[in-house]
1. Computing helix-only ellipticity at 222 nm (-39500 (n - 2.57) for each DSSP H run of 4 or more, over all residues; to 500) gives -9000 for which of 1, 2?
2. When relative contact order in percent (Cα under 8 Å, 6 or more apart) is calculated for each of the structures 1, 2, which structure yields the highest value?
3. As an exercise: percent of Cα pairs over 41 Å apart, calculated from one structure in 1, 2, equals 15. Which structure is it?
4. Comparing FRET efficiency 1/(1 + (r/R0)^6) of positions 202 and 282 (r between Cβ atoms, R0 = 30 Å, to 0.05) across structures 1, 2, which is largest?
5. Compare FRET efficiency 1/(1 + (r/R0)^6) of positions 234 and 250 (r between Cβ atoms, R0 = 30 Å, to 0.05) across structures 1, 2 and report the one with the greatest value.
6. Between 1, 2, which one scores greatest on distance in nm of label points 7 Å out along Cα→Cβ at positions 210 and 298?
Structure 1
Amino acid sequence: MKLSFHGAAGEVTGSCYLLETERARVLVDFGLYQGGPISEVRNRHLPPVDFASLDAVLLTHAHIDHSGRLPLLPRAEYRRPVYCTPATTDLCGIMLRDAAHLQEHDAERYGRKRQRRGKSAVAPLYTRADVEALLPSFVGVPYGEEREVAPGVRARFHDAGHILGSAIVELAVEERPHRKTLVFSGDLGNPETPILRDPAVLHEADVLVLESTYGDRNHRPQPETIEELAAIVQRAHHPAGKVLIPAFAVGRSQELIYHLGGLQREGRLDAAVYVDSPMAIATTELYRRHRESFDEEARELIDRGTMPLDFPSLHFSRTPEESRALNGVGDGTVIISASGMCTGGRILHHLKHNVWRPEVDVVIVGFQARGTPGRALVDGAKHIKVMGESLAVRAQVHTLGGFSAHAGQRQLVDWARNFSARKPRLFLTHGEPVARDALRAMLHEQLHMEAECPRRGQTVQL
């Protein structure tokens, strides 16, 4: 029995793990690398996996850094199921179609530039046809239901509390005479995040693969973060004021809608709020349909007749024309737009028209990978490159860490504490080197658990 790490090992994106036994081969996640041209090149070089011989693919959740290379599977002759929760199945229908559209659009735009220089055009990483070929492979498995996914491998999904449908994957693996339990945390949610339930608590594992995205820091308490957001939107309420929030379409956008609705109900938000992302709009509507995943606070709001993801001044910009009309708005208008790391989507157009304006506020509310425009803004860049143009950064840039949908260091340690009696073999992934080294030290100091930090391409015997 062996486990190979083909992504998110020493970095945050590109999640991909391969479990092999004498009888079974199971892939957990197959995500895109994100963070600039180098990542785009890496996405085109598949890991050394015989995809045609896989028995199953398991998906922790729909975020593109976990699901974004799945549309490559049909071309690689994979013909077996992709197992995930029903909500993740629904979300992937939205997100992967959108990802394919962006791949096609970017390839066409980049190809035109190459052709003007006398070079050949480029093909997209995958197309919408590839996504449509993949989607019938999805099999939704509810939380808590055990399912045999490969010979000697039974899988169970537990709520990870990260985004709608996100899961901790528990595998019971029999390789006679041995039986081992493997747990992949996926992305663990921040217990302070509204709408969704907290991450499920597990205790039994022989092998634990734990994320470490924020392994080196604790998030600011959410009430303080909400107060800071309220102060920003109130200061921006003047004729030329505007608040831009680059936000992941899945999870972060819905959380922001929830909190901004709360501020309006308290009489602390006078401005209009626009969600300017077709995917965020579709995802918000999907969240509304999956109320079974809501936490107690969200259910209480519904019982009182208040919809958690709606309020009077909330508007959805569905068409390109409606999006362009936002260029002329002011009066402190809040615009939530994807993508969260400013690597694509409509937020690029809003930055192009606004990041050079000192009366504009840009609010960063999520993790920014190295090499992305969002990371440059967080790091205080004086200029950023947007759509091929270098723009001066004169807008006020704010980083609000308390809205993270990931567990912070203390929360990761507390979740791992539940396994400390079993002392599983522990691997830290899905974190940059500084973050996972810090978490490794904290796990040793507080729990006396020794963690390994695998590198990309490494295989370990279990």
Structure 2
Amino acid sequence: MPRFTIIGLLACLLHPAPRAVAQTADPDPWQPTSRPDRVILTWSDDPATTQSVTWRTSTAITQGIAEIAPADPGPNPEKLATRINATSELLETTSNTAHCHSVTFIGLTPATRYTYRVGDGKTWSEWFQFRTMAAQPAPFSFIYFGDAQTDLRSQWSRVIRGAALEAPKAAFMLHAGDLINRAESDAEWGEWFAAGGWLNGMIPSIPVPGNHEQSPRDEEEPQLSRHWRRSFTLPENGPPKLQESCYTLVCQGVRIIALNSNERQPEQAAWLDQVLTANKEKWVICCFHHPLFSTGANRDNRALRETWKPILDKHRVDLVLQGHDHTYGRTGLETPTATSTNVATGATAQDAFNGTVYVVSVSGPKMYRLQKHPFMHRQAENTQLFQVIHVKGDQLSFEAFTASGELYDAFTLTKQSGAANRLEDRIPDTPERLRPPVSATPAKKASEALENPDKKP
């Protein structure tokens, strides 16, 4: 027998052909189990003395439990831990059913590090850590994201993780709406939580709802996604029927105001006026989804601007952080006085010193064409960004970074006794990131339709 035939026979005997295996669909990676997942820190009360945590399990877990202890360099934190029973709610989605559990730790010491874990007494998460805010004004930094929305695990994950590397001691992460694309898609919520991963369990989040968090299950009156209040534990100090979607809290001398720009805008205007009239904090930052001055092409939120901008002007709010337009734009302290005008049409008399800086940004990969404004100090399109804001005494410093880590925009606001803020632009010496202009051709509308394929803009 020829040698190659013997070798081939031996190979067949030693490595027989694999048996045919029936093809099965990949299991759903977002199915809940007895092990806690989607662990996230938020606040529902004073950030100096409380901390809320929310997580998810299968419905087999009927009683959630959290343990907390002062952080210690040694092992075995469970020996010092206090155990607290969770409040649990059923979450029914189109793909699964889960229990969402929440605990608010109370009576904490300000400016103190704690360690905690969540579970059911048998199956636990890892031990996480957080630090309470100080009870008095003190320097801190936080991260601000515009819309994440699409390709969350594949393309947004590097942005949130890069932001944490740039600001590893950030006090919280602020999300300006459209965290996901489809309000009731459990898979998309799973991807959003997976992108942040353990960061969500270590750095508190302050989210506001966007239009993509509005559920289409009632077309006449869209409702907030059933995931929202079950996934986050947030303040309920806003107007009626807007619990956990419009609220305010104070972080070390900064009043944060989260607004829901999707609904009940006049009621929120009245509430906002009351909150700002009573405010005693040095700095005020508002966050909501729809921009008062749109940076997306052919977009304008006139009714919202006419309703909210007079209140912001009246109280000279320092900074307004927004999303929705999938481009970047940042004003100075001068913006159009005519609340019905989205574009300052060349006349400088139309600009006035209102004292508020407005920012629109995007962190996810979905991009729109830019609407240029002469009153914007810096703009960009086709660029994923995250922002780091530093507050220290009479100064607020803002930095916008691209997803690849380059500084793209920066400015500093300084408080002045008896006068409006002073703005110092610190824009890097790099060109604005702009797409080539689109000519006015019949193909333009088709191109825009491809860029904006969703039913919801």
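1. Clearly, the read-out refers to 1.
2. Ranking 1, 2 on relative contact order in percent (Cα under 8 Å, 6 or more apart), first place is 1.
3. Source structure: 1.
4. Top value of FRET efficiency 1/(1 + (r/R0)^6) of positions 202 and 282 (r between Cβ atoms, R0 = 30 Å, to 0.05) goes to structure 2.
5. Ranking 1, 2 on FRET efficiency 1/(1 + (r/R0)^6) of positions 234 and 250 (r between Cβ atoms, R0 = 30 Å, to 0.05), first place is 2.
6. The maximum falls on structure 1.
A short reminder: the numbers here are calculations on the coordinates, not readings from a lab. Remember, predicted model here, so these are calculated numbers, not experimental data. Cβ atoms are built from the backbone, for glycine too; each structure is taken alone.
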